[in-house]
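Q: Okay, got some structures for you below.
All of the numbers you see were taken from the coordinates with simple rules; none came from a lab. Predicted model, so just to flag it, every value in this text is computed and none were measured. Cβ atoms are built from the backbone, for glycine too; each structure is taken alone.
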Structure 1
Amino acid sequence: MLKVLPPGEVVTTHKARGLAGVALAVLLIAGCASAPPVPPAARAELASTGKLRVGLILSNEVLVARDAVTGELRGVTVSLGKALAQRLGVPFEPVGYVNPAALVKSFGANEWDIAFLAFDPARAEQVVFSPPYMEVDNTYLVAAASKVASVELADQPGITIAVPERSAPDLFLSRNLKSAKVLRLPGGPDAAVDALKSGKADAYAENAHNLSLYAERLPGSRVLEGRYTVIQHAIATPPGKVAASAYVKAFVEDAKADGTVAEAIRAAGLHRTRVAQAEDKPLNLAAPNVVQISARMATSGQPNAASLASLGAQGFGGVVYLAPLTVPDAVRNEPAILEQQGIAFVNIPINFNRPTEADFQAFVAAVQGMGSKKILVHCQVNMRASSMVFLYRTVVGKESAETAYEAVTKVWSPDGPWKQFIVAQLRKNGIAFDPY
């Protein structure tokens, strides 16, 4: 069995065990295989020692747990840490901390490259947080004879609420409780059960999943329905590492979009826990008629060279260009700019006055060949691109033609040969929709 470690000591984990581990491993490999390239600056900042050192809070089983048989670390944060290390092409090295306070004390000590912990404004003054990857309901555990009957009635004079010291519940309740007293404890099941059994506390505040485990050790206790807050969990990077934080932010959004986070939560068997919503942020793209189709696809007119050079940092892994490279507004060295970032590039030089079924079939093959990469489809002013993506979404993706066509109308109303072409492809595939 692996022992609980003091701050900074390293635990080595090995292969995933059981069917859940196998399923998750397959998902991580598949996601990594189609992941965008890693900018050299990001790899250098995230793996300066040649490995990814990952700070983990060992007392919070929502984040990390130990295999009862092997003693190996497992859980959502271990899965995500391994996925990021695999993307970077470096070994995963967990760095265990006995509780949140120990991890917070390590800020600035260069003991980890990323750390998993709950977001809090006070912590955000010392580290840089990614968007949240997971949300967890937080509530109270109460003993059978507790005066606290509901979450809403907990904040009363004469009530003592115990919290893990310097944890997210501590930070939140210390700011928001008006009448109840906060009792800070080291954290973990022993401290929680002792505080309730001895009467030192009327309630113990933590995430609902951990409390369900603690309740098994205290007969008659119960986890209160409802919640006093939802805690968002994120990945922290040290301040000043701009490339590292940008890459981690993109990784989190990818992991939410491709199912990696959802599968990690499922494999860990977590209660009252869910994937955080994807961050809704505009593209930083200097181009005509930019339209965000989904988290994995956008269309536009011709981006300038600077925007093309920023696509890798924005998480794009593929570009499909639908105009001839010889048109006047083309960026002649676009293929080279993208190749330097490791971005896949496909050019389908569609004659604007004569689009063909062969053009559409080539486009379908190009998009499917990109796998799950984030893709930019562009032409000169987003007429070719918006039309081809509309057909792809309806014919291949089986989306509603009415819904998919809204993205086209943001750019233009196809007419002439393009309207004829679109109608012909729709009719051939049994889709009754008239472009307007």
Structure 2
Amino acid sequence: MNKKLAALWCLLLIAVLIVGGGTAMSQGPQPALASPSEPNPLIAEMIAQVDSDTAYLYDGNLSGENEVTIGGQPYTLYTRYSYSGEPVQKATQFVYEHFQNLGLEVKYHNYNWSGNYWRNVVATKPGLTDPDDIYVVCAHVDSISNDPYNYAPGADDNASGTTAVMIAADILSQYDFGSTIRFVTFTGEEQGLHGSHYYAQDAYYQGDNILGVLNLDMIAYDSDAQPILELHAGTGAGSIAIANLFTDVVDTYDIDLVPEIITAGATTRSDHASFWNYGYSAILGIEDFWGDSNPYYHTTNDQLSALNMPYFTEFVKASVGTVASMAGLPPGTGYLEGTVTDASSDALLEDVAVTIVSQESGAQTTTSTDPSGYYTKTLSVGLYDVTAEASGYYSATASGVEILAAEVTTQNFALERWYRVYVPLLGRSIATGIKGG
């Protein structure tokens, strides 16, 4: 989180902001958010995929605890200071490659602040039914400390927020939503919200219909066993609606957090304020910054070992559920998922082709299994024939698989191997037609 903005920037904010989080521009497009009255099984499934081990690993990767691979080469991110040159470039490349490996549309958003050529990272999951409606989940990836060029781990500020954005991308990229989701990481936050300023400015002048922004900054420190978090919404109706939705997600999905919504007096010291300045609805999700502040803030001691992993994990869960709820599940659709294994060994099979044919229209679509043998597909409500095919195995078909609205249908496959035997008289091998055991 930015501790001190430049004097000119502060004067600008005072001049244009209504006390408590108004906007410099006129009020922009407002999100039409429906708070959940009961758990949605699909969103519950998404939330359940968040785990502490992944959060710990990702934060350690970003804060220099672990050696990582960037551009095919080993590297350790000891600092992500925006002025550091190669280290911050490597940090943004690391996030870029993470999004890219998920199959997301990803690009660098480059900007020039006072002769400093820095970049943000933007990944996009297009919406199915309302692709022009955009929801953003974001965090600043840069860090700072008392020795920023050499060691600024920033495990809490803000590897934690970046970790949440990366995990959200891991999970939400597997599903389809009505609206578009953008996963964005900013640089230049610690120097005055520069990355988010240029991003929001460009979005505004390009006419991007951003309906809501969830900015995550310092979400992993809790020392008093009271899982309080702050939602800085300001006084804009759209921003307050996002904060209310976050709180409702916590309640509906039984997440162990205590959100406190701050309206008048909301801080402008993080990247959500850049969106306020251009009329976009946005909130900041942050730990109990004033009541239980991190004593290692902006020092070399802001390390992974100081984080509260259960609290951190719950915060990420709430964030994933909130983004999924904002973007919305497409109407009249459900999800097909399953795993494909070897029938003899129970080994999970990767790159299995899964073909799905509608019994009503005959329309055909395909997907494939990932390294864990898992596949998923968004489908219209109806009956389908589903076939799994892999080299060296007999194909298997399940007929009449029913997809129900806003529900998950599971169809697993266990494929039987087929074997070849050498026939001397023919001088070649042929399939035996006998299934392997």
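Q: When distance in nm of label points 7 Å out along Cα→Cβ at positions 154 and 298 is calculated, the result is 4.1; to which of the structures 1, 2 does this value belong? Please report the intermediate quantities before stating the final value.
A: Working: 1: 4.1; 2: 1.3.
This value belongs to structure 1.
Q: With helix-only ellipticity at 222 nm (-39500 (n - 2.57) for each DSSP H run of 4 or more, over all residues; to 500) coming out at -10000, pick the structure among 1, 2 it was computed from. Spell out each step's value before the answer.
A: Numbers: 1: -10000; 2: -8000.
It was calculated from structure 1.
Q: One of 1, 2 was used to compute FRET efficiency 1/(1 + (r/R0)^6) of positions 138 and 322 (r between Cβ atoms, R0 = 25 Å, to 0.05), and the answer was 0.00. Which one was it? Mind showing how you got there, number by number?
A: Values: 1: 0.00; 2: 1.00.
Source structure for this number: 1.
Q: Could you tell me which structure in 1, 2 was used to calculate FRET efficiency 1/(1 + (r/R0)^6) of positions 122 and 410 (r between Cβ atoms, R0 = 41 Å, to 0.05) as 0.50?
A: Working: 1: 0.50; 2: 0.75.
It traces back to 1.
Q: While we're on this one: In terms of percent of Cα pairs over 31 Å apart, which of structures 1, 2 is highest? Write out the running numbers ahead of the final one.
A: Working: 1: 50; 2: 43.
Largest calculated value belongs to 1.
Q: With Kirkwood radius over Cα pairs in Å, for residues 130-233 alone coming out at 15.2, pick the structure among 1, 2 it was computed from.
A: Working: 1: 13.4; 2: 15.2.
Derived from the structure labelled 2.
Q: As an exercise: Rg and Dmax of the Cα atoms in Å, for residues 362-401 alone, calculated from one structure in 1, 2, equals 10.2, 27. Which structure is it? Don't skip to the end; give the middle numbers.
A: Numbers: 1: 10.2, 27; 2: 11.2, 33.
Of the options listed, only 1 reproduces it.
Q: With mean count of other Cβ atoms within 10 Å over residues 186-193 derived from the coordinates and found to be 26.1, which of 1, 2 does the value describe? Write out the running numbers ahead of the final one.
A: Working: 1: 19.8; 2: 26.1.
Traced to structure 2.
Q: Right, next: When Cα extents along the principal axes in Å, for residues 274-353 alone is computed for each of 1, 2, which one produces 48, 30, 19?
A: Numbers: 1: 48, 30, 19; 2: 56, 38, 19.
Only one of 1, 2 returns 48, 30, 19 for Cα extents along the principal axes in Å, for residues 274-353 alone, namely 1.
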